[in-house]
Structure P
Amino acid sequence: MAAIFWKEVKSYFYSPIAYVLIGLFIVLTSVFFTFGNLMRMDGNFNGLLGSAIYFLVFIIPILTMKIIAEDRKNGTEVLLITSPVSLTSVVIGKFLATFFVYLVLTGITFVYPIVLLAFGGQITPSMVGGYIGFLLLGAAFISVGVFASALTESQVIAAVIGIVSLFLMLLSGQVSPYIGGIIGKILGWFSLLNRYDDFSRGTLGLSPVIYYLSFVAVFLFLTIRIIEKRRWSQG
């Protein structure tokens with residue numbers, strides 16, 4: 001797993017994709033931070049994190065689109081699934097490599113709270129909770145992106161599937177109150193954003209943490225099953 005992890009991490013940083021996406025994310029969040037916090041003298045940082053979630057809907061699928069699809073297109077997927085390393089280790093290693101890039105991306109944003117502290121702001125439980133939720137939500141997004149990448153050898157199609165899937169998952173929580181009934185409750189339960197609201201309020205409950213980790217586990221499991229099915233269908 002460690003070999004897969006470092007191989008994928010190096011592939012990200014040896015190519016422009018990680019730098020471009022991280023740079024784009026920082027530019028967008030910097031604009032929101034400048035106009036939403038500095039110019040308004042507002043110390044509430046969670047508004048920025050909430051807005052950044054919608055940036056991730058596009059950034060993460062682009063980040064994950066190659067993680068498995070590229071191996072399939074190049075024909076190296078066969079080498080991976082027939083190597084001594086288990087398929088589970090391969091998928092988890094690739095997931096962790098992408099999550100590492102996401103940690104770097106998130107870590108750079110720590111400069112914003114530091115700036116707020118310099119202007120007399122405070123580190124609040126809601127800010128800490130917002131970051132914890134942001135990391136867990138990002139892990140869930142990445143698991144969906146990895147799954148989308150396993151469905152096709154086309155990186156563009158994988159990115160589109162990931163973007164549409166994440167958008168629908170976020171939208172489900174917003175439309176569920178209007179639908180109501182059992183369907184509304186089901187849509188609300190599947191909403192990734194509803195759980196994040198608990199973190200942004202500074203409520204660090206165990207239930208949303210378990211939900212996000214379970215969500216990641218399910219999509220990684222589905223990814224493994226997709227690759228296994230392809231292996232057996234190819235003989």
Structure Q
Amino acid sequence: MLIYGHRGYSAKYPENTLLSFQKAIEYGADGIELDVHLTKDGRIVVCHDETIDRTFNGKGLISEMTFEELRKYDSHGQKIPTLEEVFDLIGPVFKINVELKTDVIDSDELVEKTVKLIKTKNPDRVLISSFNHKSISYARKLDQNLKLGFLFDETHIDKISDIKKKSVDLGIFSYNLPIYAKGLKELDDLIGFAKDKGIKIIFWTVNDKEEMEYAIEKEAYMVITNEVEYIQNILKERLGS
């Protein structure tokens with residue numbers, strides 16, 4: 001099972017910053033997960049929210065600010081990074097899950113620019129995911145070989161049958177499922193379908209022992225966690241027993 005740092009090692013370091021990603025690497029994560037948006041001047045930047053209000057010492061919509069404007073602000077001394085800077089930091093082989101935040105602003109341009117960049121960065125170690133499954137479909141149209149994942153939350157429950165068909169048609173690599181929905185009948189059904197079709201199961205955000213035990217029981221391919229060291233230790237204990 002792979003362990004990815006959710007927005008880096010976000011339990012201890014400012015999320016979605018180069019420091020957080022570097023610490024995830026130092027503490028032995030197998031990969032990192034991050035979120036991308038487009039700036040007003042078309043740069044791909046890494047941030048979870050559509051605004052910088054929560055995570056940086058400023059206010060404003062990322063889509064309405066230039067990259068230069070965004071770099072005036074910081075989070076505990078860390079500037080908002082570009083996706084290119086993250087790739088430069090992690091090197092050519094370290095694994096990464098890039099989440100397209102097109103569920104916030106439906107943007108073909110973000111999909112196009114992200115795919116174009118990833119294709120130059122050893123794409124086999126990259127997973128692209130989104131809650132906006134239309135964006136994942138578009139990414140597949142742009143490249144037949146990319147690893148693509150469908151992210152799920154409660155808004156997808158009534159669309160499961162259509163999603164299953166689309167998954168097979170698109171050659172989806174993974175279902176990225178919320179751990180908070182564990183035990184839900186629809187979730188168990190989706191996991192069973194995924195196993196039948198060879199689709200990997202990824203759980204987010206796994207931060208405690210009970211959640212990790214569930215992920216292990218369901219034979220997850222990967223867990224995404226804020227608590228990189230703690231979740232690693234649980235997995236080591238299980239493997240050693």
Structure R
Amino acid sequence: MTTVTEHYEKHLAPIYVWMTGGFAAALESGAAEIDALNLPLAQGAVVFDLGAGFGMHAIPLARRGARVTAIDTSTELLRTLTEMTDGLPIQAVNDELLEFQNHVSEAPSAILCMGDTITHLPDFNAVEVLIERVCAALPLGGTFVVSFRDYSVPLVGDHRFIPVRSDDSRIFTCFLEYEPECVLVHDILHQHTPDGWQTHISSYRKLRLSPEYLVTQLQTSGFNVRREAGMRGAVRLVAQRGFRVAAQ
């Protein structure tokens with residue numbers, strides 16, 4: 001069993017761009033999702049991208065005029081992001097999601113946490129802490145966008161095997177095991193080498209977050225929430241910061 005950071009550094013990061021279909025295809029998908037969000041961002045608006053990876057959303061945002069702080073724990077993915085920024089206003093930061101406030105010098109207009117990143121947090125309390133910190137960082141009217149996979153209803157039988165991508169030299173599959181609060185994800189990579197096919201397996205946990213739980217937490221923190229269909233079967237929540245309702 002590995003931590004999320006270890007899992008990415010040793011197993012996923014080296015193949016992550018390939019997993020998403022290649023850099024150009026990933027950026028095209030990210031740009032389409034940013035366009036669909038239609039965020040009300042002024043030129044030069046500050047945006048934080050939590051779990052930015054190699055810039056699937058950060059680069060399209062910067063190309064549209066935002067100043068992006070891209071936070072991730074993977075040094076390799078951030079290195080790829082930095083190599084591909086081409087002078088765009090993107091600051092790459094190697095840090096944990098919950099520490100994003102340490103890098104806020106100007107109130108962001110929007111904070112993104114997409115691509116199932118929020119399920120990488122260690123427990124439900126950490127999710128609630130993140131929401132509270134996002135609420136504190138955003139001004140009234142600021143937007144928080146979360147996309148994630150709904151693991152609250154367990155898959156059974158063969159449905160627990162999820163083919164991710166394959167080509168002539170790689171086959172990548174996930175296998176899921178369900179625990180009360182987490183799903184144990186086994187990432188299985190078969191890779192062809194000069195010595196033949198080799199198999200690499202690494203496992204880590206994701207939180208079983210339901211849309212209803214996240215909507216409730218966001219609303220409790222004063223967000224107005226809209227639920228949408230995200231990319232590749234994900235759930236997307238678009239939350240706009242309003243006034244917190246005082247407890248009775």
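Read-outs: derived from the displayed coordinates by stated rules, not from any lab. Here the structure is a predicted model, which means the values were calculated and not measured. Cβ atoms are built from the backbone, for glycine too; each structure is taken alone.
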> Given a computed value of -7000 for helix-only ellipticity at 222 nm (-39500 (n - 2.57) for each DSSP H run of 4 or more, over all residues; to 500), which structure among P, Q, R does it belong to?
Replying inline: R
> With mean projected area of the Cα convex hull in nm², for residues 152-215 alone derived from the coordinates and found to be 5.6, which of P, Q, R does the value describe?
Replying inline: P
> Between structures P, Q, R, where is distance in nm of label points 7 Å out along Cα→Cβ at positions 8 and 192 highest?
Replying inline: Q
